[in-house]
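The data blocks that follow each hold one structure.
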Structure I
Amino acid sequence: MKTGAPTEKVALSLVSTPESGAAIKAIIAAFQAEHPNITINYQDTNYDDYNKSLNLSLASGQAPDIALLNSVGTTVKDGLVRSLTPYEQAYGWDKVYPSTQLAQWRVGADGSTLGSGDLYAAPAGFSIVGVYYNKAKATKLGITAPPATLADFESALAKAKAAGEVPLQLGNAQGHASFAVQLIGQSQDGAENAAKWTFGRQGTSFDTPGNRSGAEKLLDWAKKGYLPKDANGVDLQGAVDKFTKGEGVFFIDGNWDAGKIGDRLKEDAGFFAFPGAKATAIGTSVAYAISAKSAHPDAAAAFLDFLHGPQASAEEFKVGFMPADPSAAKADTDTVMAGIVAAWARVNADNGLVGFNNNATATMNDRLTAATQELIGGKTDVTGFIDAIQSEWAKTHG
C-alpha cells in the first residue's frame with residue numbers, strides 16, 4: 001500500500017456539512033498549498049439532507065472521492081465506502097489515535113456492528129456534547145459554579161424557573177432532546193455499558209435504569225416548564241440563536257456551536273461536562289471516508305493522513321472541535337473553549353465518551369426525533385418511549 005501524495009495531477013471531490021465545512025475548507029487549502037498538483041473540490045449540504053442523501057450520492061455516477069461520515073448507517077453494508085485498514089496499517093493510524101477514537105469507525109463483517117473489524121473513516125476532529133450556560137444569568141441566580149450532580153442541576157433549573165428565566169433552552173425539531181436522555185442514562189448506567197448498545201452489541205437493551213431515569217427526567221422537566229413550550233417546533237440552530245440572545249440559563253449542545261455561542265455571549269459563555277460522579281459526554285469524531293468508487297484512493301488517503309497534523313488540528317480547534325493533535329487545544333482562560341478543553345480532559349480521564357445514540361442504526365435518528373417529541377408533548381409515556389427506541393434498534397441488531 002502506497003503512502004504519501006501522488007506527484008501527478010489529481011482532482012478529488014469532497015462532501016461535508018456546513019457545521020464541519022469551515023474547518024475542512026481551511027484544511028483543504030493547507031493541503032493544496034503543500035500539494036499543488038492535487039485539487040480538492042468542496043461541496044456541502046445541510047445536516048439533515050446530507051445524512052438522507054449521502055448513500056444516494058455515494059452510489060451515483062458522480063460519487064465524491066471523500067465524504068464526511070456522520071454515522072456508519074448502511075454505507076458499509078451497501079459497499080459504498082472503502083476499507084481503510086490497509087492505509088491504517090501503512091500510515092500507522094492505530095499509533096496516532098487512541099483506540100477508542102477509531103473504534104466507532106470499525107465495522108464488523110455484518111456491516112452494522114461497531115467497535116471491531118475494518119476501519120472505514122479517519123478522524124479530523126472530535127465533538128463533545130455537554131452543557132453550555134450563561135454565566136451572567138447563573139451568577140444572578142446565585143449559581144457560582146457548574147452543578148456537580150444531577151440533583152444540583154435540577155436545583156439550578158428550579159431556581160431559573162422561579163426567577164422567570166428559561167431554565168433549559170432546547171430545540172427538538174430534529175430530536176436533540178435525546179441528548180438529555182442519553183447523558184442522564186450513561187451517567188447512571190456507566191459509559192462502557194451504554195456504549196455497547198450504541199455499538200449494536202447483541203443482547204443489549206435500551207431498557208436500563210439510567211435510560212428510564214433520563215426519559216422520566218425529560219418528561220418531568222417538560223411538565224415543570226423547564227423547557228421552552230415551543231421546543232418541538234424549533235431546530236437546533238434556532239435554539240442556539242435564542243440562547244445567545246439571552247433566552248435560557250443552560251443549553252445542552254455540542255462543541256460544533258462553540259464558535260457561534262462564544263462570539264455572541266463572549267465572557268458570559270461557559271461550558272461543563274454533564275454533572276455526575278464520573279464525567280461523561282456524548283461525542284464522536286468528525287471523520288471522513290473514501291468512496292468505493294474513487295479513482296484516486298491513494299491521493300484521498302494522503303489527505304486523510306493530513307487530518308491529524310498540526311495545521312489541520314489548529315483549524316478544527318478554531319471552530320470548536322477538539323483536535324486530533326491535542327497540543328493544538330490551547331484556549332484563553334475564562335472562555336467557552338477553555339471550558340470545553342477542561343470538560344474534554346475530564347471525560348477522557350474518566351473514559352466517559354460515548355457515541356451518539358442517534359447513530360445506533362441508520363433509522364435511529366428519525367425514531368428518536370419522533371419519540372422525544374411525543375414524550376415532551378405528552379403523547380407517550382416513559383415505557384412507550386423506551387419500547388419505541390428498543391424496537392427500532394432490534395430491526396437492525398436483532
Structure II
Amino acid sequence: MRPQSTITVVPVNRPLTGRVSPPGSKSITNRALLLAGLAKGTSRLTGALKSDDTRVMSEALRLMGVQVDEPDASTFVVTSSGRWNAPGQPLVLGNAGTATRFLTAALANFDGEFVVDGDEYMRKRPIGPLVDALQRMGVEASAPTGCPPVAIKGRGGLAAGRIEIDGNLSSQYVSALLMAGACGQGPIEVALTGSEIGARGYVDLTLAAMQAFGAEVEAIGEAAWRVSATGYHATDFHIEPDASAATYLWAAQALTGGEIDLGVANDAFTQPDALASQLIAQFPNMPAVIDGSQMQDAVPTLAVLAAFNNQPVRFVGIANLRVKECDRIRALADGLNGIAAGLAVEEGDDLLVHANPALAGQTVDALIDTHADHRIAMCFALAGLKIAGIRIQDPLCVGKTYPGYWDALESLGVALQRVD
C-alpha cells in the first residue's frame with residue numbers, strides 16, 4: 001500500500017545549484033477552473049498546475065457538463081454554457097479544500113440536488129461555517145457532521161442580500177462566497193465579522209481572478225465587498241508559479257548555501273506565501289517570533305528550517321494549521337521530535353522550535369509520518385539535506401500539489417533512496 005513506501009533523502013555536502021521551474025499555483029489554478037466553468041464560452045488557462053487537487057476540480061466540472069480539455073502539461077481549455085447539471089452522483093474531491101469549499105458555494109446557483117464529498121481526510125475538515133452562511137442566505141444545504149459530505153439543493157441562484165461570516169475561520173469560506181456571489185440573482189454583500197481574517201492575501205487572489213473573468217466587485221471599507229450579479233465571461237488567463245512550492249526550493253538553497261534559479265523573481269509572486277522568502281533570506285538568523293497567519297502553507301517549510309537556525313523560533317497565528325490536510329502543528333512537532341527529542345514544543349496553538357545548528361551532519365533513525373499531507377512530506381525532505389536517516393513515509397502524497405517534487409530534487413543532484 002502507498003503509505004508503506006518511503007523515500008530517504010541522502011544529505012548533500014555541497015551547495016545546491018541549478019534551475020527548477022515550480023509548477024503553477026494550486027490556489028490560482030482551482031480558482032481559475034471554477035470561474036472558467038461558471039463563464040459562458042471557452043477559456044484557456046495557461047501555466048496551470050496538473051495535480052491531484054486540480055484533477056478532482058476538473059473532473060467535477062466534467063461531471064456537471066463542462067468540457068475541460070488538456071492540450072498540454074500546463075494548459076486547461078474550459079468550455080461551458082455557464083450552467084451546470086446535477087450529475088446524479090456525489091462529487092468526490094479527495095482532500096482538496098479549495099475544490100470542496102469553492103464548489104459547495106457555487107452549486108447553490110444551479111437547479112438540482114448535489115452532494116460534495118471527499119476522502120477520509122476531507123471528512124475531518126470543517127465546512128460547517130460555510131454551510132451555515134449559505135443557509136442564512138436561504139440555500140437548502142446540510143452537513144450533519146460539520147464536515148463533508150455536504151448536500152446542496154440549488155434553486156437557480158443565490159438571493160440578493162448581505163451575508164456575514166467570520167473571516168478568521170478560513171479565507172476559503174470567504175473566497176467561496178465571493179466567487180459564487182457574481183452568479184446570484186442580485187447584488188450580494190459579503191462582510192467579515194471578527195477582528196481579523198486568516199490569510200487575507202488569498203482573498204485578494206480571489207478578487208483578482210474574479211475581475212479577470214469579468215466580475216464587478218466593490219470594496220466596502222476594510223472588511224466587506226459588494227459583488228454585482230454580472231456572471232462571468234470566458235477569457236484567457238495565465239497562472240503564475242506556485243509560491244508555496246517555491247518555499248521548499250528557497251529553503252534548500254538557504255540550507256546548502258546554493259543558488260537555485262526558479263525562473264521568476266521572488267517579488268513577482270502575488271501569492272501570500274511568497275512573504276516567506278524574506279524570512280528564509282535571513283537564515284540562519286530568522287527572527288525569534290514568526291507570525292504565520294498570512295502565509296500558512298509556508299509554515300511547515302519555515303519550521304523545519306528553524307531547526308537549523310541560530311536561535312529558537314516561535315510560530316504564532318497558526319491555529320488554522322490544525323484543520324488543514326492534517327493537524328500540521330502536531331505533525332510538525334512529532335516529526336521534529338522524532339529527529340531529536342525536545343526539538344519542538346506545542347504551546348497552545350503556537351509551535352516553538354528549539355533551534356540546534358549542530359543537527360547538521362548527524363545520523364538519526366526517524367520515520368516521518370506524513371499523515372498523507374503533501375506539505376509534511378516536502379518540508380521534512382529538507383531536513384534530509386543535512387541529516388542522515390530521515391525517511392519520508394508515503395512520498396507520493398506530494399502529488400496533491402507538486403507531483404514533480406522528487407524529480408526536482410534529483411535534478412539538483414540530490415540522491416534519493418526509495419523503498420516501495
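Read the figures in this text as sums done on the coordinates, not as results from a lab. This one's a predicted model, so the numbers in the text were calculated from it and none came from an experiment. Cβ atoms are built from the backbone, for glycine too; each structure is taken alone.
Supply the structure label, taken from I, II, corresponding to helix-only ellipticity at 222 nm (-39500 (n - 2.57) for each DSSP H run of 4 or more, over all residues; to 500) with the calculated value -9000. Walk me through the numbers on the way to the answer.
Working: I: -13500; II: -9000.
That value comes from structure II.
To test your reading of the models, identify which of I, II gives 26.8 for mean count of other Cβ atoms within 10 Å over residues 22-29 when calculated.
Values: I: 20.6; II: 26.8.
Going label by label, the one that fits is II.
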### Task
Tell me which of I, II gives 121 when you compute volume of the Cα convex hull per residue in Å³, for residues 62-213 alone.
II
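When distance in nm of label points 7 Å out along Cα→Cβ at positions 86 and 182 is calculated, the result is 3.3; to which of the structures I, II does this value belong?
For distance in nm of label points 7 Å out along Cα→Cβ at positions 86 and 182, the value 3.3 is produced by structure I.
Where is FRET efficiency 1/(1 + (r/R0)^6) of positions 94 and 158 (r between Cβ atoms, R0 = 35 Å, to 0.05) largest, in which of I, II?
Top value of FRET efficiency 1/(1 + (r/R0)^6) of positions 94 and 158 (r between Cβ atoms, R0 = 35 Å, to 0.05) goes to structure II.
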### Task
Identify which of structures I, II gives the largest calculated value of relative contact order in percent (Cα under 8 Å, 6 or more apart).
I
